[in-house]
Structure P
């Protein structure tokens, strides 16, 4: 599920929300109260259970040939084995909003500083593994995320990590 042109999407495991009110997220790195959403390009980052740690990397315009070869696919999302059954069984929903009240924050998020109402009811996202496959995104299931993450952040790949604080401890920690 991705938003249509002129729309943004918020993903949630709660299909009953009728109005989104700005709040300071528990994981916020900025002081403002916002309603968070993403555009079509970053929607796949959220095709996971909310608390699932994930490390994501993709080829960008400045990616070296060596890093492109190491990644082996244009886009890879990595998760831990311990989250696989939750990914397979979580019911995730998408809420579509008009893009107008949302503004960019950081390089990936869109935020509204005022309450917003979805354009319609929550839409079931469906099979999260099938969504990745259909989008051509390789999903890697790893014992731990850290060896993948450490290579990615030292590379020329573009990347994002979400909920990494929920990942297993680094080996040897």
Structure Q
């Protein structure tokens, strides 16, 4: 757990826009197709390396995090997150929350979502994932509150809105 990342997330200077409004699962890359467990594909060396030895920038690392989490490799996703140059960017905090929540550490995941939203209240992806966490925990009222926030913040028609609305309706949540 990166307590320093959580603490720094409360600082407004680190607030960046979050991405991740992709309606499809991540496309498998060399990280999940070629590399052994715990390794990631390094673009510069064209080889599998430990996350700490990767020369990839944060955007490539975040793509690996999304791919690893989708594949169910939550600890590997967290290991990559721990190597980011900016682990307190809202998208990084969102992915920390997602990986922890999906790994069964619900309260820690929700704390990371809270930190992501403190850094960027318009982070629709964090709101959607948080709402899906509430659905999985059976708290539809809190999930609905996140859906309302997404819509009030201009998120109508986005993947964040659609996936959360469907989760509320069906009880099934997403892994990407």
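A value of -16500 was derived for helix-only ellipticity at 222 nm (-39500 (n - 2.57) for each DSSP H run of 4 or more, over all residues; to 500); which structure in P, Q was it taken from?
Q
For relative contact order in percent (Cα under 8 Å, 6 or more apart), find whichever of P, Q sits highest and give me its label.
P
Given 9.4, 26 as the derived value for Rg and Dmax of the Cα atoms in Å, for residues 38-77 alone, which of the supplied structures P, Q does it correspond to?
Computed on structure Q.
Out of P, Q, which structure matches 1.8 when distance in nm of label points 7 Å out along Cα→Cβ at positions 30 and 158 is calculated?
Derived from the structure labelled P.
Bear in mind that the values in this text are calculations on the coordinates, not laboratory data. It should be emphasised that the depicted structure is a prediction, and the values quoted were computed from it without experimental measurement. Cβ atoms are built from the backbone, for glycine too; each structure is taken alone.
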